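Peer 1: Multiple structures are listed underneath, in structure tokens.
Values in this text are rule-based calculations from the coordinates and carry no lab data. Keep in mind the model is a prediction, meaning the values are calculated, not measured. Cβ atoms are built from the backbone, for glycine too; each structure is taken alone.
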Structure 1
């Protein structure tokens, strides 16, 4: 019996969450959210707001990130604003018009977590959360 590497299981779980999120958002009317856009939104939700840090996390150039953020701004998903801690820098924030999609995404993610808890059990889910909380936060 071949055992899988944990990273592969984590990736499979991440892809499941992301694909389900984007598919269910599309059902609710937000079609065309790409994986890259979903990852930017996840970074911002996780407190990572500097475009250069998001670009590093996604493994893309700053130029590619700039283009992606421009597209997301036009779509009303995010805005870039001056960083209050560093006037030379920008921050990515959720757009003021993006409240509905944020609420829908939060609701969908809670549903997905419930589905996972139903499949794995509440004890296993609690253990998973405990283990994942010890990981260091990305910048």
Structure 2
């Protein structure tokens, strides 16, 4: 199984407000940057979208490491929150409907195609790829 590394970040000016996402895919010696944005969105939606769009670019099942500074995204999988939400029919521990359910469902479905590991990185520090994803996301807000 081929290995791919994906770095992602989402950003929002105001929450909700104009937002952007940035993703870097790395496969062997190839690096590809993608980004996008929305006029009225939230930071969490942009964080989820960055991961989804990265995974959607993969043409065949891969072993994927996803690096994100979003505890929201990483913990949902690494602390297995998403499996609890699914068991409770997309309700959280408070019994409320999980926000961004459609995005979580899409992301979950993509993680079933690939062997995915989520890794939390410290945001806005010395990680060159995370900082570049942040630049891409913020650039989309400016558009």
Structure 3
């Protein structure tokens, strides 16, 4: 898949993730990243704010947390927040980032703003939607 097609799908999927989050009555920040399977350095990523980029009441910068989750997913090639994995500088260790290797590409999606379980549900939903669009 060429990078422009991947980017266009990422944007569509983030719109779907926004709808999913709003249906779940949650808000926050979604991140979606794509990489060709044979590469390790040419990630492309997009972000979407769903209602708010932060939670000032509790002191959370949801943009920073969502990208940290995506970064952890990219580095570990696994879902974020695994307590058995030693964090590296810049990672916060939050659950809510999802990883999947597909035929020809790798995906790292994250959501931040709700419970860990809800964040992960939205991230995994994004991966499923990407696969559906990629198959069209």
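Peer 1: From which structure (1, 2, 3) was distance in nm of label points 7 Å out along Cα→Cβ at positions 29 and 101 calculated, if the value obtained is 4.8? All intermediate terms of the calculation are to be shown ahead of the outcome.
Peer 2: Working: 1: 1.3; 2: 4.8; 3: 2.9.
Value 4.8 for distance in nm of label points 7 Å out along Cα→Cβ at positions 29 and 101 corresponds to 2 out of 1, 2, 3.
Peer 1: For which of the structures 1, 2, 3 does the calculation of helix-only ellipticity at 222 nm (-39500 (n - 2.57) for each DSSP H run of 4 or more, over all residues; to 500) return -12000? Please report the intermediate quantities before stating the final value.
Peer 2: Values: 1: -20500; 2: -12000; 3: -14000.
Structure of origin is 2.
Peer 1: Ok, one more. To which of 1, 2, 3 does the computed value 34 (relative contact order in percent (Cα under 8 Å, 6 or more apart)) belong? All intermediate terms of the calculation are to be shown ahead of the outcome.
Peer 2: Details: 1: 21; 2: 34; 3: 26.
Source structure for this number: 2.
Peer 1: Where does the value 0.55 come from, among 1, 2, 3, when FRET efficiency 1/(1 + (r/R0)^6) of positions 5 and 117 (r between Cβ atoms, R0 = 25 Å, to 0.05) is the thing being computed? Mind dumping the intermediate values first?
Peer 2: Details: 1: 0.55; 2: 1.00; 3: 0.20.
Only one of 1, 2, 3 returns 0.55 for FRET efficiency 1/(1 + (r/R0)^6) of positions 5 and 117 (r between Cβ atoms, R0 = 25 Å, to 0.05), namely 1.
Peer 1: Sticking with this structure for a sec: A value of 12.7, 38 was derived for Rg and Dmax of the Cα atoms in Å, for residues 53-124 alone; which structure in 1, 2, 3 was it taken from? Could you put the intermediate results ahead of the total?
Peer 2: Numbers: 1: 16.6, 48; 2: 12.7, 38; 3: 11.9, 42.
Checking each candidate, the match is 2.
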